Every structure is written in structure tokens, then in C-alpha cells.
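As C-alpha cells, here come the structures.
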Structure 1
Amino acid sequence: MNEDKHNRFLVFLWILVAFLCGFSIALRWNSNKLSKSGSEQLRKMSEVMGYIEKYYVDSINTDSIYGLAINAMLQALDPHSTYSTAEINKTMMESLEGAFEGIGIQFNIMNDTLMVVSVISGGPSEKAGLMAGDRMIEVDGKSIIGIKNEQAFKLLRGNKGSKVKVGILRPGFKDKYTYEITRGVIPTYTVDVAYMIDQQTGYIKLNEFGSTTAKEFNNAILKLKRQGMKSLIVDLRSNTGGFLDAAISVCDEFLPRNQKIVSIEGSKIRPEVIYATRKGDFEDGNVVVLIDDFSASASEIVSGAIQDNDRGWIVGRRSFGKGLVQRQFDLDDKSSIRLTTSRYHTPSGRCIQRDYNKGIDAYYEDIYSRIVNGEMENIDSIHLDSTNVYHTLKGRTVYGGGGIMPDIFVPLERNKDMDAYYEIANSSALIQFAFFYANEHKTELKNSYPNAKSYTEKMVISDNMIKSLIDFYKKNNKKAVSNMSDKSTKELKLWLKALIGRNLFGDEAFYPIINKSDNVIDKALEIINTQP
């Protein structure tokens, strides 16, 4: 074994022994930290790798074996301890701190299948028609069942302007959908939009918690206060998390000094309790936080702090349930491990981490189980842990061990008599037609509607435009549309207007339109309007 391989081998084996023997993590080889048992395990693994390199029937990629072994070892601990190559590290940090080029999704590999966790707002995948929860089974006509994270990054990343075709299976629908995505520069702003949803209520959509979130969120609050905001809706739906410090900064905007935000505990670290530290810029007005099944980690820290301190209302569906905290340890070759070092607890003391004792696949499949079990449509189908009970500052009962249960549950809507809408929306036709229409009529549209506000208030989608959309769908999908109901027509008009607006003016002309047909936002406004 050459010296380079030997060094990498020692790093790998040291990590293995540290996990097996329960020692603290360090990132340099140090034999003084190993017990006699640990040294024996080290020698055993060295023997195994020696035999593999000397006698295995085929040539081997030693780096790949190390990576697979480390990954398997970490995944045996919990679902969120992971190993990342230098290339993946670069990609992940770019998504939180800088611009990058690709298709614009966050994903997990589950049961050998790539699951889309979220689509980046305004990115190429959203424009093409991908949705959170989609399962990607093909790339450029080739099956990707069994793909690994690193392979997925290589297939989906690419230069701006290059194209890739992906095959998608969507929960609740039988057909496979194919989308052609033009790679682009992925936007990295964490606040999608901030606007006044009515005369006194502001709305902020936060897509993740990154290095710029604290400043972006504070600027959004100050902007809306200047416009007369008295109440605020914070939309964390499909926000899968990010930096802990960013979540704390968001909480600090709402909670008075010295009110508890979160506590962090682990057997190898000193416990830490984090409190609000300054005068926030929105400590007095009504607050409603929106969550769903894909709201996780940092989103749950914010939701838990608002709920446990009785600072506002949590509205929507039960959140993902990630209460483990990872610390990144960088290795010599610029790869790294993200190791779970602690659990966070909401101010009432609850840890909202879901059980993961049945393995990683079962852990991530829980989201689909919620669909099958009817939880997303019926609150009575939700089973809370009655042995894991806590109380808010005002004595309200809340539960640990399974995500954040909203104060007000709003079921997932599946409207009847809307087959035609679902057929067109689940294809790429709606988004592509909106893109082509906006480009072809850009000059006249901008002359008629010079800004996002005038567009959202005055633009009307005609029946002829819907007819053109249907013809476009038929031509590209080579099949007819189901009977077009009034409900389907109304929903298509809403989404077509919103998507054309996004192409012309960005999210400032998208969310104000689409939010008018959102039962979760309707419930949030109802709550706010009943408050003094």
C-alpha cells in the first residue's frame, strides 16, 4: 500500500474505531487515544483492507470503498450523520452561501430512489414543473434507480444553458412525467418575497436558513413595518432548514430579551441554553408561522420557539421531525463528516426528533406513510405520543418526538372535479406555456403593467388563453384533456397568471396571486383578523 493510501486508510480506521469505542472525535491520527480494544479493532480492519487490496478478484477504487464504508458506518448511527466528498461539500456550501449552476433541487436518496425534498424558488426545476415529493427515476432516458448522492450531483449539476431530461413519479398519480430542464444559475436568496397581504398584515416566504438570512429577514420586517404592518405571516412550508444561527436570529426578531429560544444537549458536549439577546424588530404584533411535512430542522426551531413561548400561532400540517444537531468535521482531503453531536430542545424541553430505530429507509418513508394513512387530510389520523407531553408558557399541551404539531391543523386539499387541472399542472405544459407566452408578449405586457403590483391587480387571463394552453398541452402530450370543469378553469387561470407574472417580475408577481387560493393562508388571516 503506498503512503498516500496508507494515510487515508489510517484516517478512515481511526474514525471507525472512534465510533465503535465511543471516543470523542478528532481529525488527526493519535494512537494515544485508543484503548487496547480499539487498537485490536484497528489492526483487524487493517488486515481486512490488506487482504482486499492484495487478493480481491478485480481492481478496486480504494477511495470509493473508504467512502462507502464511512457512509454505512454513519448511517448505522442515525439518519442525519453523513459523509461528504470534497465535491459535495462545495455544492452544499454554495447553496447556502453563494451562487452555483445546476437544476435547483434539494434531494435525498431513499430506497435507492432520488426523492426531491424541495425545489429552489425561481430555479430551473421549479420553472420546468418539478415539485417537492417527486421521485426522480430517470436522467436523460437512463434509469437512476440505485444512484448514490455523489453520482446524482454529477448528473444534475452542469453549466448554465445545458439541458437535462428527468423522469418523475409523483405521489398520488400513476403516470411517469418527463421534464426537460435547462440548467441555470441558482438563486441563493433565502427570502423569496416580502409583501403586504392586506392593509395590516405582512407576509414573508423563507425558503431556507443560510448565512444571509438574518440580514434578509430583518430588512424584510423593516420594509413591511414602513408599509404599516401590524401582523405577520411567516411561511416556512417546504423549508428544510439550514444554519442554527440563522434560526436563532429569526426567533430573536419576535421574542423579548432573555426569553428561551432553544437548548442543546449531548453526552459529549456541554449543555447550552440560547436566549433572545436584543430588542427585536417585531416583538409586539401578531405572528402566524406556516409549516408542512417538509418543514424541518431550523424551521422547527423557529416554530417550536414561537409555539412554546405562546408568541404566535403555528398553522398547517405536522412538520418533518428533525431534532438532531450535526457538527461538521473536515478531513485532510477536504471531504468531511457531519456527525450528530447533540439534540436540540424547544423552550418547553421537548425534542421533536422522530424515531429512527427502524432504519433510514423507513425514516424517510414516513412522509409517504402520512399520505397513505390519511394524516395530511384528517387530523384524527395523527397519532401523537401521549408519553411525551410538555406545556407552553401559558400551559397549553404540546408533544415531543414527532415534529411540531400545528396549533391549527389545515388539511391538504384535493379538490374534486379538477382532473383536467391536475393533468395539465402535473405535466410541464402549464409552466412551459407561461414561459413562452411571457416571452412572446413581454413588451406589450410590460407596457400595460409596468410593475408587479399593477400586474397582480389588473391582469386578467382570458378564456382564449386557456384554450391556447389546452391546445399546447394536447400537442405536446399527444392526448386529450379530461372534461374541463369550472373549478379546473378557475385554477388554471390563477396559476397561469401567477407563472406569467413570475417570468415578468419574479416572485413579487407570483406569491401575491397564488396566495389568494391557499387555504392555509386563508386560515392564518382568519386567526389574525379575530385578534384585538
Structure 2
Amino acid sequence: MADNTTIQTASQEADLRKPIDDYIGEIQAQIDALRKDGTDQVVSIQSSLDDLKRDRVYTAAEKQAKTSELKEALAEAKAVETQNKEAVQKLIAQGEAYLKAHFHKDYYQPVQRRCKAEIAEAKARYQDTVSQLERDHKEILYKLSDPKEIKDEKYVHKNRLFDAKMQLAKDLQDIKDRRHAAFAHKYHLIDLMRMSKFTPLETISQRCETYCYTFRLRDFLLRNGLYLAIFVIFAALCVITPRVKPGMQLLTVNNVLNILQQASPRMFLSLGVAGLIMLAGTDLSIGRMVGMGITASTIIMHNGINTGSVFGHVFDFTFLPILTRVLLALAVCIILCTIFTTIAGLFTAKFKMHPFISTMANMLVIFGLVTYATKGVSFGGIDDTIPKMIIPKFGKFPSIILWAAAAVIIVWFIWNKTVFGKNLYAVGGNPEAAAVSGISVFGVTVGAFVLAGILYGFGSWLECIRMFGSGSAAYGQGWEMDAIAACVVGGVSFTGGIGKISGVVTGVFIFTALTYALTTLGIDANLQFVFSGIIILVAVTLDCLKYVQKK
């Protein structure tokens, strides 16, 4: 067997591994023999039962007979499995104990040492090659006088340096692959013995190794560079705040809860527009939808008879019970917002109109109608008991956060666990391919707009309750930019088909926290727009770089 400190070839590595493979191979053979009439049969019979349920060839009576026969066989196989379970567990424990004692010491550590030595050798070889190329290049240039020949030589030299660099990258990747394969071999052996059942620590270990193996600094910065920059900015603001405003701390429990409370209604809006951005679209009417929803909610939940009128008519809902008014306000908000988003969705899906145009038209129509209907006046406050009923505080904890958390969970489920969600990704990624696959692009597009309308309605209703009413057509102006920016910062790509709910949540918190911090410091609101604009520009630039890299 090769000396484990002086591995030179792949065959010597294989010689080091052979005793381990032989020992575990013998144990695996015994385990396989014990599982043959037990576990293996259980898996096979259960698969047959599943196939039989989907089979439409047999009659109901034939299915019942075959099912009974398979269940009898399954019971026998489970009995054998139970009988051999203890013996299998002992063999697995024996194999794992051997791996723990020998794999790392006798195989993986020597491979690691050799890989480190080879990395040093590859880098030294690269430096020698570069030095030789530079010497040769200077000698050739010394002999040349024609400008064209000199230019050609410089071009050739540049290509030779590039080839040397590529060779170094290839050598380093080969070494990295070999070390990773050596690490993974242990878990391959455990996988066979345990039938793909790993402990939590083993799972974490494999994930860490996979992350390190696939880590690329450029990709990491493309994915997380903006987050790191914002984290640094926020950390700097936390340090600066007590100096600028003595006695005031930015990172306190109360401030965090205030940020979460302000972010909660906006979460609904961002989750809604995220689905449209997933389809390579957008929505410019969000702010006006919020104004419309808050105005409608305030009118219905108004504290007493409304002081303003809608199309000349003064509404009075005080005859209704409080809870009925609250639910009616929610229903009206959702219906109004959904009607307008559905109209935009129909124009987008039917006439292939870009959402920028259809939602901009919505924005103008909504603002014009609400302003004309209400003459632009604010409708005052809602009944004081409603916020205490819908979003009470438990101590210092505002329960409005729970509404946002519920929305996140529901939308995550829709995106990741339903056919509509999978179709959303497919249509966003490649609508032509999705159509060929039998997916209704029209239905998915309109469905995304309808879902957005429902979320906008909920968000404007919650914002109305949070702010105790005071609804007007101008409320929510500019909120569409915040919602879209939160999605973009959270990694929902304008190229379509790329995005995660966790990214949307992160984006909303980032923008809300940054705005809160800047406001606490007394930074002018106009300068806050500058910060937001820079963040959006950097986020979209990074997104474009990722897209170009994929292409």
C-alpha cells in the first residue's frame, strides 16, 4: 500500500481507499442479503400498490384482488424486515464505527495533504511559465523592428499568458474535484448502508462542503453584494445616530417593532407586485390603489356620519355593527383593487400589452375617478375601537405583524406548492415554451393580476386601520416605487421566472429599515429618494450582470 504521506497518483489514492471499500463492501453485502426479502420487497410492493392505484386497465374487482394479494405479500415482507432490523442496525453501526476510525485518518487526510501540495506545485509551475514567457517575449521584441510584427508578438504573448492562466485554473479545479470526491465517498458508503438516511449533523456537513466546493467569489458578490453594502450602511447609521442625536439608539426593541409594523401593510403590496415582476412585468398603479382602498375603507369604517361626499352622496354606515363594517370595508377594498388589476391583466394577456402601459392607464383612471368623486378631500378618522379589535398590541408587540406573516406563508405556499405557482415560474421564464407545454399563459397572467389585486386590497385595508383612517386619493403616492424596489432588491428579476418570497420579505425590511433610520437621523425626505434611487440602480445592475452571465 502507498505511503499515505507521499501520494503521487490516482492509483495510489485508490490503494489507500481499497481496505476501506473492501471492509464496508463486505458489510454492505451482508446488509443487502438481509434486506433482500424484507426492506427491498417492502419498497417494491409499495411501488406496485401505487402503480395499481393509477392503473386503469384492470376492473375494480381485479384491482381489489391484486391489492389484497400485494398487501399480504407486503405484510410478510414487513415481518421479515422487522425480524432482520436489529441485525441490519448492528452491521450499520459496525460499518460506521470503522469509517469513523479509519476513513479520515487513513484516506481523507493524506488526500488533503497531497492536494495542498499539488496546489502549491501548480501555482509555482504557473509562475515559472509566466516568467519564461516574459523572458521569451522580451527577447523576441528585442529582435523585432517592424511595428506590425511587434503588435502581432504582443497579441501572441497575451494569448500565451491567458492559456497559462487557464491551465492553472484547470489544474486547481481538478485538485478541488479530487478532494471533494474523496470527502463525498464517505457519505456515499453511508448512503448505501442507511438507504439515504443521514443524521442532521451529517446533512449539515455535506451542505457546508457543497457550499465551499461550489463557492465562487464573483457569484457570491453578485448575489449578496448589495445586501452586504446595505448592512454596512445600516451598521454605520447605528453607530452614527447616538453621536448625532445624543441619548438616541437606533437598534432598540421598540425601533425594530416600529419598523416591522410599518413594513407589514407594504408586505402585501410587494408580494402582489412580485408575481407580476415574475412575469417580466410591473405595476405602476399600486400607490393609487392604496389611496382608493384607504378612502373606501375610511368611508365605511368612519367614526360617525361621513363629512365628505362621493359623487355628491354622503354615506352613513353607522347603522351597521362594527365587525360588519370592518368586513364590508375589507370586501370593498379587495373587490375594487381586483377589478382594476383584472382589467390590466386582461389587456396584458389578451393584447400582449406591456404591463407598464396597462397599469399606467389604471393609475391615471383610478386617481382621476377617486379625486373627482371625493373632490380630493380627506374623510377623517375611523372608529377608535376598530384598530384595537383588528390589530391589537400584545404588550409592545403589534399584532399587525402576524397579518403580514400570514400573507407571506400563504403566498409562499401558492408560489411553491401549487400548480399555479409552478406555472408562474414557467411562464415568467419562457412563455413560448410554457404555451407549448400546455400551460395557459393567458390564465396564469390574469391569475397573477387577480392575486395582486387581492393583496393590494388587504394591504390598503390594513394601512387604513393602522393609520386610523384619514383616507384621501393622494394617500399612497410613490408606494409603487417602494414595492417594486423591495422586490428588485430581494432578487425578483425583471427578466422573469426568477425570485423567492424570502427575497421579497428581505427587500421590504431593508427599505423600511433604511427609511426609518434616515428619518430618525433627520435626513431630508428628498435625500432619502436619492438613497433609494442608488439602491435600485445597483440592484438592477447586479441583476443584469447575473442575466448576462447566464447568457
Structure 3
Amino acid sequence: MERRRTGAALVVDILESEGIETVFGYPGGAIMPLHDALFGHRVRHVLVRHEAAAAFAASAYARTTGKVGVCVATSGPGATNLVTGLADAMLDNVPIVAITGQVKSTLMGTDAFQEIDIASITHCVTKRNVVVRSVDELESALQRAFRLARGPRPGPVLVDIPSDVLKAFRSEDAPARQSFAPAPHPRASTRSIDRTIDALIRARRPVVIVGGGARWSRATVEYREFMALLGAPHVATLHGLGCAGPADAAFLGMLGMHGWTAANRAVAQADVIVALGMRFDDRVTGNPTTFAPQATTIVHADIDASEFGKIVTPHITLHGDLKETLGALTAALRRAGAPSFAAWRTQAAALGGPLPRDPSPNGLLATDALDAFFAAVPRNAIVATDVGQHQMWAAQRVRPCDTDAFITSGGLGTMGFGLPAAIGAAFAHPGRPVFAIVGDGGFQMSLPELATIRRYNLPVKILLVDNRNLGMVRQWQQLFYSERYSATSLWDNPDFCALAAAYGMPAFRLSEGDPLAIAMERFVRAPGAMLLHAECFPHENVFPMIPSGTGVEHLIEAMPT
């Protein structure tokens, strides 16, 4: 009798066997059998208020733990509401398994109520998707989904299950559960390791760039060990923040469009570039033909060989898991003897000064508020951001203790990500303080998730940077569209503190003249959830800035006069 399990029960069995403790979702007709199987089960279902939030919360759960995040939705609009979250996970290499209900098998292809071909829709935003046609195929399909989501290069996988398959009983002669070994990781060749070390020993101005691959290979310790031995200047992409130790003087900050001046200029002057687990995307390289123009050797380490030469052509490739690659590089460097780059470190650090400041306006600067926040935030805190100016200001200032301490939407740049991401992080790490930094635009795309915070009594704190504008778009309109501010003013924003109060969340305002340090200490140290509404000057811009498609020679540090 034990073997006569329904498809829904089998799904829950697989979730448990894969180590899944929490799933994020929203119910509906076609997925109802799964919710019934989850009722009272130790695998916890978290009810969000929109399916997109389920995908973002699952993403943050994965980003902060390294485990697979799981989201659940019903057919039709439930499934399509997951698409943006899956695309976000695809571009940021986040391991997610999305389980969607589908109309009965006999109704598929008839334009039935809430029928949509979600497998076709998600073809380009998942590593793989599958429609399970039989309950006897269900276990192997889900096991393969988890295996593929984990890697070697992580990403989202969707499993679409018709409601009759969820209700059906597995046959007595169904195949026994299979055991899928983890996918084998490639390993960088000894020759490539030795060539890399030889290039570094001969280098005069090397720079190391670390990206999000370090997060997924859990390589922070190995990266810090390698950099301490090498002693060269190093920089990070948006997703590489947290790899460097918070007090590492050789770390020059974030690279790219809104990166630190010293980071961008050091890369431009480097004779050897070692790129670790990063994609050379356009926000980092700008114009790839002028990227690192003095580099005679570019080394690219990645677990996915398809990234080699896609944008920047490397001279040496290290195809392998970054954790293993860094271990091999460190061992080889010890054998060879590490050179000294002390003079170059000093020179590189002097290539840029402090972050630029806007002239004092008649209003609170968002950058002042964020400086005060990061001065007060606990070292073990997790900070999730939404997307826009506040995201870049935060990325410029944050010095996270590890790669799981700062999470943001990078490749897709998805507004509405920050609040549900903080929720996912809070479930993943119940003992750690969790903060969401959001703008007034993105916050209003996920406002209903305040109900999720209330329902589960989550101690998520929200710093709302309200400049009454879609700030990043407004900045581009100011710089590149002759100050024609089309559809970017949010002058009619609601009373955010009143909205928070309606959801049972304490809130207070921060305006010009308020003592920043005292307000931030009150916000950071308060028990439970809280909203701090920072009413900011509406026209502050994010600098430095390298305009899209250009190079460091066009770097802007202040508004043109």
C-alpha cells in the first residue's frame, strides 16, 4: 500500500528527499492537489501575495544558502506570473525549481480555462522545462530538475504537472526511485594554471576581477586566501561583492558603469587581467573593444565554457569549478613564489578618490541616508535591494562579510525584487537581521508582500529611499534626453507610513534636518519589522558613471556644467 502514492504526495516526497524545507507559492485550481499534500507537512509552504514574489523569494533563499529555491504556482496566470522571476534567476544563475499546475491532460490543447503552454513560454528563461505526462514519470522528472538546477552552472528549471497527474496513483510496477549523482564539474588543466601563474609573476600591473561564480562555488575562503598571497589590486562585479574581506585594503570596489573610479581606472591600466567567474557583461565592459586596453594577457576562469570569448577574447582559459580553480592557483603560486605588487597597489588605490558627492541641495541626500545606514547595520546582516539608483548607491557603499550578505537583481534588473527577496532571506536565515533597501518605484510593485511579513511575523526592516521619481530613468533623461522627463515623476506617491501601519508595521519618516545617526540606530536596533521612509532630494544622481557603450575615458563624476 505504501507504493500507492498520489502524484502530489510524490512531489512532496521528492522535495523532502532533496532537503527542501520551505517553498514559496500561491494556490489555484490546477495546483490544489499539491497544496492538499503539503497541508500539515514538515515541508513548509509560504503564502506570498503574488506569484512573482514567490519566484523572487525562492531566488533569495537560493542566493543566500546555495541550495535550490522552490516556488509553486497554478496554471495559466499563476504560471505566467512566475516568468519574470525565472528570467531573473536565469540571468543571475540562480538554482530554482518552479512547479506549476496544468489543466487536465485530456484538456491540454483545447484552450481550456486557465490553460497556457508555460513550457513554450519559459523555453528561453529556464535551463530546461518539462511537462510530466504520467505519474510514473514524476519522480525522475523532479529529481532531474533538481540535479540540473544545481549545476554545474546553476539556473532555473520548470516542471509543469497536469492536475490529473497530481491526483493519480503511481502504479504498483512503477520504477523504483533512482539516485542521480551530482553532475561532474570540469577541472582547469594544469597547463592553464601554470600559464596563469607565469603571467602573474611576469606582470607589473595585474588586476583580479571576481564575479558571481564565486557565490555559487562557495569560494569566498579560497578567493581571500589567493588574493592575500598574490597581493594584487582586485575589484568585483555587482554579484562578486562580498568575496573580498570587508577590511581588505587591496580591494578597489565595484567595477563597471557605476563602479568606483579607482576600480575602473585600474582595470584600464592593467597589463594582466584575471577574471574569475564573471561574464564580461556590458555593464562591466562598456565598449568591449576598449575594455582593459593595456592588458597583454587576459585570463578567464568559468565553469561554463560557452562564456569564453563571448564578449572578450581571453588568452588563457580556466574551465572548472572556481573553488577548485582557486585552490590550484594558490598552490601553484606558493610553489612559484608570490611576487610583490605593493607599489602597484598604492598606485591603483590613488587612481580615484572618495565617491563623488552632489552639491548640498535643499533636501536629504539619499547617499547621506545610505552612508548612515551602512555605518549602523550589523556586520552579519543580509541586505537585499530593489533596482535603480538606490541599488547602485548601496552597491558602491556596501562591504558585506560574505557573498550571501548582499543580494540584488543584476542581469535582468528587476524592479519589485527587493522586498520579496528580503522575505526569502529571512526564511533562509531566521537568526540574522535582514534589511530591504527599496526605491519608491520598485516598492510599489511589491507592496502586498507587507502582508507576508505580517502573517509570518518576519523581522524584515525596510529602508525606503523615496525621491518621488523613477530615479535612474530620470537621471538618463537629464543626461542624454535633453531633460525631457517623460513618465518618471512619482509626485503622487502615497503616504507610505500609513500604508505600513495598515499592514501592522511600525514606520517613521526621515527628512532633512533629522539626526541621521540617531534615526538609523533606532531603525537598525528596533525589534521586529519596521519601515523607515527617507524623504529624499528628488534630483540626486549616481556617480561615477560610464555611459552605456563607452569606456573609462568617458567616465563622469559630476553633472556637466
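Out of 1, 2, 3, which one gives -10000 for helix-only ellipticity at 222 nm (-39500 (n - 2.57) for each DSSP H run of 4 or more, over all residues; to 500) as computed from the coordinates? Please report the intermediate quantities before stating the final value.
Details: 1: -12000; 2: -27000; 3: -10000.
Clearly, the read-out refers to 3.
For the structures shown (1, 2, 3), Cα Rg over 2.2 N^0.38 Å, for residues 287-470 alone is largest in 1. Given a value of 5.8 for distance in nm of label points 7 Å out along Cα→Cβ at positions 335 and 519, point me to the structure among 1, 2, 3 it was derived from. Traced to structure 3.
Calculated for structures 1, 2, 3, distance in nm of label points 7 Å out along Cα→Cβ at positions 79 and 343 is largest in 2.
Every number in this text was worked out from the coordinates using simple rules, so none of it is lab data. Fair warning: this is a prediction, and the values are worked out from it, not measured in the lab. Cβ atoms are built from the backbone, for glycine too; each structure is taken alone.
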